[in-house]
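A.B. asks: Listed after this line are the structures, all set down as structure tokens.
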Structure P
Amino acid sequence: MQNVATIKDALALTRTRMDKTVEDFRRELSHIRTGRASVSLLEDVKVDYYGQATPLNALAKLATPDPTLIVVQPFDPSMMQAVEKAIRAGELGLNPVNDGKIIRVPIPPLTEERRKDLVKHVHTVLENHKTALRNIRRDSKEAIERLFKDKKASEDDKVHGVKDLDKVTHDYTEKLDSFSKAKEKEIMEI
């Protein structure tokens, strides 16, 4: 953590970094299939557009007319084959159907085994982000202790700062847990 002037600054920087971690966790969860159609599933798909890896949503209109279907309508009809190929190569387990005008991407129902695998994946992602929170906490605690050592904060301030840091860390960990539980419930829903 960069040099901070006060414990208050250290805590503010901690919150900012933890907010980014939580937002990254939410974004990662949005990419995990739940058996329902969502355009966010195709967010990371890159299409070879004249030699340039371009995000799918920049080349096509994406829509979900019903819970089991994503419709992709490329702005340039000559890109139909490239878009279809990119969706297949995206390792999402999706099988797009091209009718010449639009590409339909049916979302197959998840098997019980696949649901359990996805829940395990959610737990892995959760643990990685909890580790990131613990690393941020460690950096902040070191910064607070450095302020005390450099005589820029009293021992009371250090103790209160560490208590506040622990409370902030606990709050953000609870946020991650609640997002994880919601996603797990969504995955296991039939």
Structure Q
Amino acid sequence: MPEVKVRKTLVQVETIFHEGGPAPEAPQKRAAAIAVIENPYAGGYVEDIQPFMKDLEPLGAEMAEMCIDALGGDASAVEGYGKGAIVGVNGEIEHGALWHVPGGYAMRDAIAESMAIVPSTKKVGAAGTRLDVPVTHTNASYVRTHYDAVEVGVPDAPRPNEIALVLVMTTAGRIHARIGGLTKDQVKGEDGLR
């Protein structure tokens, strides 16, 4: 199995105090952890790439902790999550899909209530490509207040033979959310949906 070779990591934190209306009791915080790794499959087609998912598990766990630490260190404060990947141009979109299991389960294992599927996105792009990572509530995908996205990118990544792997966590739903639907205090926590 290929070794995971990390060139750099980056953590970004956004704190939202208001969106032009009244300030909430606590600001929403959004953190993204990005790891730029060498793509062991860049430059040619490889049939069996699945074993690399297992190799990525320790990196996923490390990145989940990076997000939690950036949000203040309290895993129980995490209410939203998402993941993504930007594959350098010598790779293929399927190489980004390798992140689904190790990235998603790393976040779910690191926080308390996480029955909801972790939303994801991926694309192939050059260095500096930006990615909008979708976010939903950690325990119930139908909580509309938490439908969100966090934009990420690294100016010099991914290089053609790299992948930028991303995890995102948030502490609350959108500031001033008011479109109705299921709210976090109505979550039953039985099926990952409601």
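Bear in mind that the values in this text are calculations on the coordinates, not laboratory data. Keep in mind that what you see is a predicted model, and the values were worked out from it rather than measured. Cβ atoms are built from the backbone, for glycine too; each structure is taken alone.
A.B. asks: Consider the structures P, Q: one of them gives 22.3, 71 for Rg and Dmax of the Cα atoms in Å as calculated from the coordinates. Say which.
C.D. replies: P
A.B. asks: Still on this structure, I have one more. With distance in nm of label points 7 Å out along Cα→Cβ at positions 43 and 139 derived from the coordinates and found to be 2.2, which of P, Q does the value describe?
C.D. replies: P
A.B. asks: Identify the structure, out of P, Q, from whose coordinates helix-only ellipticity at 222 nm (-39500 (n - 2.57) for each DSSP H run of 4 or more, over all residues; to 500) was calculated to give -6000.
C.D. replies: Q
A.B. asks: Using the calculated result 3.9 for distance in nm of label points 7 Å out along Cα→Cβ at positions 3 and 171, pick out the matching structure from P, Q.
C.D. replies: Attributed to the structure labelled Q.
A.B. asks: Quick check on the output: 2.0 is distance in nm of label points 7 Å out along Cα→Cβ at positions 123 and 155, derived from one of P, Q. Which one produced it?
C.D. replies: Answer by label: Q.
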